[in-house]
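Presented below are the structures under discussion, each in the form of structure tokens.
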Structure P
Amino acid sequence: MALTRDLAYPTRTATDLARCFHVREALVQDGLYHGSQKGRSAGEEPPVATRWRIAPAPFLLSPEDVAFFRSLGNHLLAFYRALNRLYLDSVRGTQPAWIAAYLDQGKPESLIAYSRMKRFRDLLPGVIRPDIIPTDESLHGYRMVITELDSVPGGIGLTGALAKAYGQVASGKWQVENQADSLASTSRPSPLAPRLFEIVGGLDGMARGFAAMLRAQLGDRDGCVAIVVSDEAKDYRPEMQWMAARLRSAGLEAYCVEPHDIRFTEEALLVGGGVGDRPVSLAYRFFELFDLKNIPKSELIMYSAKKDRTFVTPPFKPALEEKLAFALFHHPVLTPFWMKELGEESYGLLAGLLPRTWILDPRPLPPSAVIPGLRLAGRAVADWHELAGASQKDRQYAVKPSGFSELAWGSRGVSVGHDLSQTEWAEALDKALASFPTIPYVLQEFHKGRQYALSYYDEGANEIVPMAGRARLSPYYFVTGERAELGGVLATVCPLDKKLIHGMRDAIMTPCALLKGSDG
């Protein structure tokens, strides 16, 4: 059983400063940290996503943790495969119709019909990223909780760039130049001894994994890869430009483009490359499905995929992007299905990692029914409004939109019960229930993350300072055939006063690594 542990690494103040300087400069050169204008228009302010606290070392994992993350991807791929089967079986009538009704709730009929086309029936996401919270408590024998799954995740390029920068620190292949003023009275440090730590996935694990996934999807198609980043996701454009450059270096013709850069002809989608217009054989969709109406050329991309002229990943299948899938996993009526489709090992593992989740459906229950598995102060619950009067101790839940909404990503729209007043909690429940027809919400068990003691570079004080925080670990899996391979793990550590863990200026963001022997 995996359990993240506190691991120490050799440290000296001057060396720690030098590590941070190296990482910062590497990220600025890559266009991914504040101070760089790469990927932005002249005068455009850098987004919040390009500034965070830089730590002198990666987030260190135990060998057991690393083994856990390496094996988890195939269990999650099995979950997606089973979810896809469950949805299709519900559409066909071999599973209850309410399953597809929940997964389709609030979606336009045109997108539902498109997603059900025979051509797309077996398609699954090519990238899988769970958000995992290490905890001190045990959930069915596990001390990690998967709060959600993301198949259109940000951070792919960022994690790759961080892995490269910290990997250079670990290997000793770095130099500290022009830092005499910054180091003040500290002595000039020497590089770290080789193999101080080993980046999970390796220095190029993210680019290598992403390229392998794209090549597997491309097959024998001729043409280029277009990573299509919407305006709504523009903060992530620099990291995807970074990734496109890495892909080209690996021999895969790839370009990061805006939707309006796509040109349609009857024969192919085209995008302007370094040698003129190039046919797009594969489009990597870096935009959310709820935003389709605001994305120029989206209907042309969909048409090209429908005619099999361009392959699109992740597929236009909103049923696979709903948080309420966790509620379906825990529904007692569906337990036999999940056990059969997943097998004993995967079912047992996921039952211990996926927190109990319920769909906030406002329709009244019959008098003899209760909400499965939900209890308030030890008693069964038959009406969601009973939760409005729960004590702070009894409302250890998060309310969040299930998907297909601008509020359903980046911790937007999330309300944490015990962090709200009684009135605010009741209002959050009422809002969620009222939104059901257009944006279903879910109620999910809240599990408090364990504390970690880290440090980061404080630019104002020009020193390394300590920080206590809670972590979110985000492993990235790339699907090739029947396997989901780990490319890297991003750790986001927020100060203790932040209730929701996500990328922010006050967070430490760093790759995960395995500690190695060193004379440091």
Structure Q
Amino acid sequence: MKTQMKTQMKRASGILLPVASLPSKYGIGCFSKEAYTWIDQLKEAGQSYWQILPLAPTSYGDSPYQSFSSFAGNPYFIDLEQLIEEGVLTKEECDEADFGDNDSYIDYGKLYDNRFALLRLAYERSNIARNPEFIAFIQDNAYWLDDYALFMAVKKRFDGAAWSEWAEDIKKRWGYALDYYRRECYFDIEFYKYLQFTFKKQWDKLKSYANENGIQIIGDIPIYVAFDSSDAWASPELFQFDEEFLPIAVAGCPPDAFSEDGQLWGNPLYRWDYHRQTGYEWWCRRLNHCFQMYDVVRIDHFRGFDEYYSIPYGDETAVNGQWEKGPGIALFRALTERLGEKQIIAEDLGFLTPSVKKLLQDSGYPGMKVLEFAFDPREESDYLPHSYDRNCVVYTGTHDNETLVQWYQGLDEESKKFAEEYMNNAHIPAEEKYWDFVRLAMMSTANTCITPVQDFLGLGGEARINHPSTLGNNWKWRIDSKMLNKQMIQKIYALTKISCRLSDIMQQEEPAKTRSTENEVSLR
């Protein structure tokens, strides 16, 4: 039986920028006119992909990887200006709301306090219950939307408490309790459905615009769901829970050179034997939903499908965890049988055992290469470009890494010297070397190259998106609309063209204006 299932991605490139980091009005990046401008800029720069972070609603800590649902969308991304145009909000109401006074960083506390109030006002004026499109939406998405909307409404009733702290009858979903809260929370439930309908309507419009302009969306999904999520509450049978619906074990990573205690993520672990018995029904639904949202999907922590690290629930560190066997290739065969061939990127970073490497090979999915992991002169590295297989995606860094400028500044002298010898750029000033790493990634044999926008712009630590295992200062950075100017777009275009990654649509169009200025742009 042939095991390699997926077709390779084309030679192309894209830019990583979270939706939240767009320079929209009202406190956070969203599906506003600035998002359409960003797509225009991607097209003009010759790019084929816009990679984003998960679009799911965020919970404590504001991380898009810890969400109240693996199916729902983040209401923060709803464009208030479109609601003004619909007549359910006024410009004055939106302008008067306090979303903070720093356009470079997101103030999540003020967003939570003020944006939901405006969205609730829009819902109350919408007469949404009579909207035929809304009625069709809630019918088509009932398989996840009913539980999610009820979950959020009941959470509100219990002052935001985790579902494990709710009254036992609704915590354990006893029939009479479900009926009671559906009646008591009717309008709250409808409000959360309205948010999802509005989110999806605006996102579909934006995605269609991207696709029409030759830009594909690379979405990102975590392997695990949050414990305090509608997924865990509504379907406890999917997870390793005891009779009180508490986790038996949770996810994380073992101790290593970077963390002597390991990483305690706390996510519930899957009951893979149950998933296998259902033909991986929940996973097929989840990925099918993802491919309605995105063109390509990056799956975080791919090695967890081969073996996952299981930590006893209640432990304060990851030291006592152990490796358990995951579903392996059977899951991906089931996905292919149900959904057909799809474009998936496997996040295969970190220590890879032979069995993980075999799973990646059998799946046919491209893995990831990160240049920031490459330049250690003390050991041979699979992240150096000369070692790449074409079927991979190269990144200068990811949302979890330092920006290139910040990373290079922190390198020891031995590593800097190794990088200079590898790239033959000792004569280049230190403050300009970041561009050589961008160029190295673009010129590599990897079929796909994704560069965080901060690395094209040469930004420092102030523009870092996330510092793993820390709280309070992550997921906040926003781009200034003036940063990606015409000259920078032309510079990216020139590098994209010479590295043979130009998008199909730009190869067809190639405006005379772009051609005439191309030779004037320094590739440095």
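General remarks:
- Origin of the value 2.4, where distance in nm of label points 7 Å out along Cα→Cβ at positions 170 and 250 was derived from one of P, Q: Q
- Comparison of P, Q by distance in nm of label points 7 Å out along Cα→Cβ at positions 130 and 162 - largest value held by: Q
- Each of P, Q could give helix-only ellipticity at 222 nm (-39500 (n - 2.57) for each DSSP H run of 4 or more, over all residues; to 500), but the derived value -12000 comes from Q.
- For 0.65 (FRET efficiency 1/(1 + (r/R0)^6) of positions 394 and 490 (r between Cβ atoms, R0 = 25 Å, to 0.05), calculated) the corresponding structure among P, Q: Q
- Given 24 for relative contact order in percent (Cα under 8 Å, 6 or more apart), calculated: source structure among P, Q: P
Read the figures in this text as sums done on the coordinates, not as results from a lab. Given the structure is predicted, the values throughout are model-derived calculations rather than measurements. Cβ atoms are built from the backbone, for glycine too; each structure is taken alone.
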